[in-house]
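Engineer: Once you scroll down, you'll see the structures, which are given as structure tokens.
Rule-based calculations on the coordinates, nothing more; no lab input. A quick note: this is a predicted structure, and the numbers were derived from the prediction, not measured. Cβ atoms are built from the backbone, for glycine too; each structure is taken alone.
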Structure I
Amino acid sequence: MVAELPNYYFRVRDNGAFVFRVDTENRQRRIEMDQIAVVNIRNGEIKPQGQRELSAEDLEAIKGWMTERLELLAYRDIDDIHRAVDYLNTTTQWAQSKATDAQLEAVTDALLLAMHDLRTVLVRKKAERMIDD
């Protein structure tokens, strides 16, 4: 059983994607991808490629992808933060039980500065939220 290809392909880039229409209905039965737009998810901009006009179906697919992509990126952001908490915990355990004096000397200043910076931001943001409530 052959899987059905999607009608659109999104080549992800930093701020969005290049959007291609996928075509397999040609004589050679080859997969052809025709770039139809460039998407910027940061500002919501959809730019048609060249002189092309996007159909309602094109716009619906692109907007749907943008919504899903923003949800995925938001999930990844918070997942990365949860991983950072885990890394801090494993780093604490490493520093307490396994690290040599030389290893601690190599990382202590950088860790202390990063943790101080993080703490400063977190305390300020928490105070702002408390004032807003």
Structure II
Amino acid sequence: MAFIKYSEIGDTPLQKLLGHNVEILKNWDRLLESFYKYSSFDSALQEEVRRAIAYQIGCAQCMSYGCPTPVITDIKTRVAVDFAKKMAQTQLTVTKQDVDQLKEYFSDHEIAELCAFIAFGTGYARFGASLSVDVVKS
């Protein structure tokens, strides 16, 4: 049970928590859609990053969409996931060496997009975990 009441606005429990402010929900969803619609990355990489963030943060709804793949064979995806795990942890500092490792596989454009996607996903997951969002019932 979430720590606050769900609003009547939104389809998922996370959206119903954000739905207490319709403009924030609308713009939040617009940004989320942009990450998927205009991404430089394939959906498999994005999903592995999303899953890694969900499990680093502990958002029940986010985790309910799937567990991280135990062995990632695609090197770009593995590097992105490792970076996402580090970036999602507040006690770990991202270093120049971490970004230099990304540069071996990603352009500056892609690194900026990846960091934005991770930051957004981390914020979304922290929001859900902080308010003890419920799991989506299927």
Structure III
Amino acid sequence: MIGILIVTHANLGDALADTIEFILGSRPDKMDCISIDIKEDAESLRKKISAGIKNVTTEKGVVIFTDMFGGTPSNLSYSFLEEGRIEVISGINLPILMKAVNIREKMDITQMTSTLVEHGKRSISLASEILRGSKRE
């Protein structure tokens, strides 16, 4: 199983994890959230992320999900990147997190992260295009 750490501004990660728990009936093992308060100093925040990584680490690695590329949660998380061991995906949403929980026992970290990025791109849609039966290119 690959560990999941959600690092986001404010309590967004907690809300996503709570929603996953609501859908599945229980919170998945080896999944944790770190809420970033940009008023805290960077070293304190790095320590929180490091503790979160230790909490979810498995022999298959950890995927850190952040809310927005270029934001403080992402920028801090990138310092923990170890290709093939600790990966960071920016732009978390509920479909990506649900997919991660469902595939993390079936794939290695490289396959999982590649699958999740593609799934995330496909999980965004414009309702009017769907209803109209067309799709923007």
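Engineer: For structures I, II, III, which has the highest computed value of relative contact order in percent (Cα under 8 Å, 6 or more apart)?
Structural biologist: Structure II gives the largest value of relative contact order in percent (Cα under 8 Å, 6 or more apart) among I, II, III.
Engineer: Here distance in nm of label points 7 Å out along Cα→Cβ at positions 24 and 104 has been calculated and equals 4.0, so which of I, II, III was it run on?
Structural biologist: Label of the source structure: II.
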